[in-house]
Structure formats: structure tokens, C-alpha cells
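So, here's a batch of structures to check.
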Structure I
């Protein structure tokens, strides 16, 4: 299975997927910590997370998968939502909560 197949399987097999640096309990960058905190504020306590620091192929592959250069990356229902800034903006406007309820 290619790294793109692995990523596709991950994002389509779970409702909420966060590709991040570190883990929800021990994020390794402020942007990843921000994304986790926003998801928790939205009631998502156990998103499926992938620590890109543990797998260089996933770390590079996820950037190609969404054509998005930065991490974290949030997927909901198999669709790319955005990175830290977009997730923050969507949370503040209430849009993220609607996406997560869908």
C-alpha cells in the first residue's frame, strides 16, 4: 500500500482525523496544540491523530495529499478542512462546530 493509500484509508475510516506534530496529550508545536484544544472545545475528545514526527513518509505524503504545505491538518468525514489558522477562524465563526456535527 502506498503512503497516499494509507492516508486515504485513515481520513475515510474515521470521522475526525488530525495530522499533527506530537500527540494530543503531548503536542510538539503550538499550532498542533491549538488544533487539539479547539477540537476539545467542540466536544471532540478522541480524534484519530497521526503524529507525523514518527513517520517521515506520512509527514511528506500528507502535504501532497491535500496540496497543503503545513501541519497540522484536519479532516472531517474524509474532507480536508484546513490547517491551524483556518481551523481557528472556523471555530471563532461557529462554522467548525457545524462541520463537526455533520
Structure II
């Protein structure tokens, strides 16, 4: 049985990950943060993206309650939020569908 606490989660996820230009990069960011917390610099290096681009995606994800942060200024680490964790099945479905449509 699929556990999804927020029935609107799929709509939000479609918008953030499938319905906007940076969605694929946001999926990659979330997948990395699921493994363990990262800072912006680590994400930029791993994904081979510009620091400012990562900053933008982080800002979008944070505003939409997909990620949380710990620390201050340069010591900030990001990880997936409790909201995303509790709706992760919906995220996984949309991420896999989005990846298939890119190929």
C-alpha cells in the first residue's frame, strides 16, 4: 500500500520536478541529499553545475518544503525534509517518469 500523507504532494512534485526547466537538476539534488547531507559547494562539484545554479535550486526546494538546512552561512548542510520523506513514494514515481521522458 502506498503511504502518502499529503494528497497534494503529487501536484507539487509535478510542478517542481517535471513541469519546470530545472526539474531534472532538482531531482538529482534530492537524490544526493537522500544519501547524506551536502552543502551547496559539494552539490555543485558533484553535479558539475554552477554554484549560483545550485543556490537557485536550493532556494526553490527550500521554499517548497522539500529540503531543510542545519548550520549557518558557509557551514550550512541540506537534507530532505520530513514532508518529502513522508511523501517519498510520490517523488519516486514522478522522478522515474521524468527520467524516462528525458531519454
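Work out which structure the value 0.91 belongs to, where Rg/Rh (Cα atoms, Kirkwood Rh), for residues 20-67 alone was derived from one of I, II. Can you show the working numbers first?
Details: I: 0.99; II: 0.91.
Working through the options, I get structure II.
Going by distance in nm of label points 7 Å out along Cα→Cβ at positions 12 and 92, which of structures I, II comes out largest?
I
On relative contact order in percent (Cα under 8 Å, 6 or more apart), which of the structures labelled I, II is highest?
Between I, II, the highest calculated value is found for II.
Quick one: helix-only ellipticity at 222 nm (-39500 (n - 2.57) for each DSSP H run of 4 or more, over all residues; to 500) came out at -14500 when computed from one of I, II, so which one is it?
I
Throughout, read-outs are computed from the coordinates displayed, never taken from laboratory work. Worth saying up front: this structure is predicted, and the values here are computed from it rather than measured. Cβ atoms are built from the backbone, for glycine too; each structure is taken alone.
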